[in-house]
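The following blocks contain the structures, represented as structure tokens.
All of the numbers you see were taken from the coordinates with simple rules; none came from a lab. Not measured: the values here are computed from a predicted model. Cβ atoms are built from the backbone, for glycine too; each structure is taken alone.
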Structure I
Amino acid sequence: MSNAPKVDAADDLYDRDGYAWSKREADLLRQGRFAEIDIANVVEEIESVGRSELRAIVSSYRLIAMHLLKWQHQPERRTRSWRNTINRERGTLEIDEAKNLSLAARPLPLIDQAYRTARKDAADETGLPLSTFPETCPYTAEELRSRDFLPE
């Protein structure tokens with residue numbers, strides 16, 4: 001017997017207690033009680049997971065690109081902290097891409113998206129004019145991912 005409570009369509013568990021809702025839906029799925037599943041919200045949650053994975057990878061590319069731009073355009077201000085941030089984000093990116101092979105296989109649109117913000121962030125953080133930084137990402141996906149690459 002399931003621990004999942006039998007609920008009717010008027011139940012608002014999804015809005016009241018997301019954790020209890022997710023446990024109930026998982027139990028219903030495991031038991032094959034498909035007619036009782038809150039399909040609309042299950043679909044929304046699955047799509048949300050995909051969006052979160054995408055956001056995480058774009059965020060890592062953004063941070064890596066921003067710090068590489070700072071590294072390249074302000075060599076006199078290079079710090080261990082910048083290098084640590086680059087390497088930490090490369091590690092995070094490696095883990096996230098290993099769990100999301102379809103995103104890892106097509107990095108260029110993600111890099112383009114991330115770079116638009118990275119460029120602005122680098123200008124804000126360095127105080128250099130936005131025009132200092134190339135309009136398109138000067139780094140390849142391999143360079144952004146490689147723990148050995150730092151622009152000089």
Structure II
Amino acid sequence: MNASRESRLILLCGLPGSGKTTLAKRLADEVPAVRLCPDEWMASLGIDLFDEQARDRLERRFWEHAQDLLRLGQSVILEFGFWARSERDEKRSRARALGVAVELRYLAAPIDELCRRLEARNGKGEPGTVPISRELLEEYAKLFQAPDDDELALFDEPSPG
């Protein structure tokens with residue numbers, strides 16, 4: 001069974017502090033879409049946000065749930081960060097096999113700006129956030145595979161919003 005043409009998978013790609021959650025919350029209302037954010041769920045369940053095994057299990061379960069929702073015609077936003085191109089390619093091909101459009105929203109900012117945002121966020125103690133030092137962010141930046149123009153062209157145009 002193919003999903004409705006209106007349903008979309010929206011992947012939010014970026015480092016911590018890039019604005020993924022802010023954008024996801026806005027898009028969830030505008031599209032409308034179901035927003036799946038591992039950080040918020042892990043915090044709510046009392047799981048250490050740095051527990052990679054728990055994060056991996058949760059993200060796999062979210063992906064199964066997202067596919068069910070897409071099959072039912074519901075748009076979905078995944079706030080996984082999508083640091084590796086292989087992750088983005090896999091989600092794009094699987095969602096396209098379901099007959100849905102796939103957007104990649106890449107949020108980029110210089111390290112200094114990311115640090116400024118993270119410092120401001122750390123002071124608020126919002127659920128689903130943990131303090132991230134500049135040193136850790138710089139390590140993350142080395143692991144992050146930013147999408148280039150060729151990769152971005154493989155995705156559908158963003159819906160208004």
Structure III
Amino acid sequence: MEWVGFDIKAEPVPASRPKVTARGMAYYPARHTAYVEFLKKYLKEVPALAAKALFEVKLLFVMPRYKTSESNTHRADVDNLSKLPLDCMTKATDEDGNRRFWEDDCKIVHLTVLKRFAREGEEPHTKVRLRALEGDVDDLVDEAFHQ
């Protein structure tokens with residue numbers, strides 16, 4: 001199957017752990033919650049790829065530059081950056097309650113994640129590319145690891 005994709009036109013937000021109040025109530029920081037709400041709405045507008053298949057997913061996180069640092073990489077961990085978009089894609093449904101992408105993210109068998117700073121004039125965003133696999137997972141493994 002061909003690659004399909006979309007760009008999430010918002011600054012990527014890494015997943016965070018819930019905060020716990022003195023009374024034992026758990027909550028997520030406002031930035032985390034706002035990004036999840038944005039993703040829920042945004043994913044209703046992008047092309048769906050509902051398939052009963054295994055998936056290959058590529059994510060590119062274009063991060064805002066630091067104002068004062070000379071660092072050549074952003075501090076956010078790629079696993080934390082990946083969590084919110086993938087979780088929201090897993091939960092995304094159409095008007096009939098059918099999943100828009102996959103039934104469970106355990107169906108993702110190959111995940112490529114990259115991050116970089118935004119280039120001059122470029123806004124932070126996330127590129128998502130995915131495809132349902134037609135062949136055997138072993139074919140993908142052999143290709144990925146040149147076995």
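Which structure, out of I, II, III, was distance in nm of label points 7 Å out along Cα→Cβ at positions 62 and 78 derived from, given a value of 2.6? Going label by label, the one that fits is I.
For which of I, II, III does distance in nm of label points 7 Å out along Cα→Cβ at positions 70 and 94, calculated from the coordinates, equal 5.4?
The read-out comes from structure III.
If helix-only ellipticity at 222 nm (-39500 (n - 2.57) for each DSSP H run of 4 or more, over all residues; to 500) comes out at -7500 when worked out from the coordinates, which of I, II, III was used? Computing helix-only ellipticity at 222 nm (-39500 (n - 2.57) for each DSSP H run of 4 or more, over all residues; to 500) on every structure in I, II, III gives -7500 only for III. Of structures I, II, III, the largest value of mean count of other Cβ atoms within 10 Å over residues 30-37 belongs to II.
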